[in-house]
Structures are given as structure tokens and as C-alpha cells.
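Enquirer: What follows are several structures.
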Structure 1
Amino acid sequence: MNEPKYKKIFLSGVIQGSALGRNIHSQEYRQQIRAILQEAMPGSEVYDPFDGHEYSIDYDDEQGKQTFFHHVKMVQESDLVIAYLPHASLGTAIEIWESYQRGIPVWIISPMSTNWVVRFCSNKVFADLDSFGEYLKSEFVNAE
């Protein structure tokens, strides 16, 4: 098997978004993206910051701060960041910015095609999960 083009992939995406309470958005997209990546980029390591932190909404300030900055460090050590943004997310925006500042490719899945962060800090933008999957299939699966 060939060495994967992107060895370390960080899976960024909305968790709380703009929720005012202690709610989180559905995280089903994470499994969908992982399945797409597993087929298209076998051998890549996908780091999902939600794994093991499903109840982070209940962390105290110190644990939350440590977790947040650990995830930022993981972004900085990645080869590719994939960000799922059906709507705005402050944490995801920071992860995108950190990647952009370091020249790490950022692929964003979002219908917010006019948003400046989406437009100016990404290398590729996909309107939805289907178009993301189609691109990976054509570029990585069918190309072999």
C-alpha cells in the first residue's frame, strides 16, 4: 500500500455552534466523514476531538481549557484539516485559522460559501457531505 498523501487528518466541526445553553449539535457527521476518509485515504490517521470528550460540556474551566488548547496543538501537528460547518462555530473557526496560518491545507464542508473565513482560509470548499464524498472518491479511490 502506498503512503497516504495526508497522514494526520484533524476532523474539525461544529459541536456547540451558537447554542446559548448546554446543548450540542448532532455529531453524526463525524462518522460519515470518517467512513468517507477510510475508503478514500486508508492508512491516514484521523484525529477527532469529540472522541473521548463527548461530555466536555460538563468539564470545569481548567479541564475545558486544557482540552481546548490540546486540540489546537493537534491541529498544528496535522497534515490536513477537514472542517464541517453547516453554520458558524467559534472553535472550528480558530482551528481553521491555526491551520491557515501554518500552511496546513483546510477543506471545508459548508453551505456558507460567501463567508470570508470559508472563502479565504480554505483550500477546498464543498457544499455538503455528498460533494465531499464524490470529490474524494474521484480523486483518491477511482484514481488508483
Structure 2
Amino acid sequence: MTRRKIREHIFRILFGTGFHAENEFEEQYLMYWNVQDDAPTDGEHGEIKSKIIGIRNKIPEMDSVIEKCSKGWKLNRIGNADITILRIAIYEMKYDDNVPVRVAINEAVELAKKYGIDNSPGFVNGILANVAKQNEEGLE
């Protein structure tokens, strides 16, 4: 499975489980894979689940970064798909040394093109550019 496909599964799982109680995550995770045609290997399962857990554990911190970098947009005004995409990208930018910042931003924009609304790609790109700039300047 490609890294892009893995990232897309991460997005879809995070987005879907966001509508359920925290204690239902395992059940929702298993249900997700029951309806997918492309089953991941054990290693890919481990990578996907590990990244999802990492992202879920950092949501408050990442949401603070999103609000700080979105210039006038409150979190409750941003669509769920865009928030999920931003969380994945920020997690990769800040906590995943295997993903270069440019790749995290580019992949987020591609997800926004597929799952967001018309202005999502530009919106996601703008916020992530601000995140990258603040990270470079040490302003987090």
C-alpha cells in the first residue's frame, strides 16, 4: 500500500471515528476495515493505528496550533474534513521525522482536493504554510 493510500485511510478513520464516543474507537476501527477492499499488511496496520493514536493524543495541542495559524477562523467554523486533514499534516510536520514538511503540506492539499469543499485546498495550504513558518521561527 502506498504512503498516500495509508494517509487516506488514516484520514477516513479519523474522520469517521470523530462522530463516535472515544470508547467506541476499537469497534469503529475494526468495522472500517471490514468494508475495505484493500486490507493492509500487519506492518501497515501497525503504522496506521500508531499514527491515529498519536494524532488523537495530540488533538488539543494541534487544535491550538490550527486556531493560532488560521488567522481569524475559530475551530468551530472550520469543516470537519479540513480539521482532520490539518491534524494529520500538523502531526506529520511536528512529530513524524519520516515525513518532510513539504510532503506533509502537499499530501494535505491533495486530501483537501478530494474530501474538502471548493476552497479547502487553498485554506489548508495557507494554514499549513503558517504552521511551517512558525515552526521555522520557533514561535509555536
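Rule-based calculations on the coordinates, nothing more; no lab input. Computed from a predicted model, the values in this text were never measured in an experiment. Cβ atoms are built from the backbone, for glycine too; each structure is taken alone.
Enquirer: Work out the source of 16.5 here, i.e. which of 1, 2 gives that when mean count of other Cβ atoms within 10 Å over residues 86-93 is computed.
Expert: Derived from the structure labelled 1.
Enquirer: Assign the value 22, calculated as relative contact order in percent (Cα under 8 Å, 6 or more apart), to the correct structure from 1, 2.
Expert: Details: 1: 27; 2: 22.
This figure was derived from 2.
Enquirer: Please state which of the structures 1, 2 yields 2.6 when distance in nm of label points 7 Å out along Cα→Cβ at positions 38 and 78 is computed from it.
Expert: 2
Enquirer: Given a value of -23500 for helix-only ellipticity at 222 nm (-39500 (n - 2.57) for each DSSP H run of 4 or more, over all residues; to 500), calculated from one of 1, 2, which structure does it belong to? Don't skip to the end; give the middle numbers.
Expert: On the way: 1: -11500; 2: -23500.
Attributed to the structure labelled 2.
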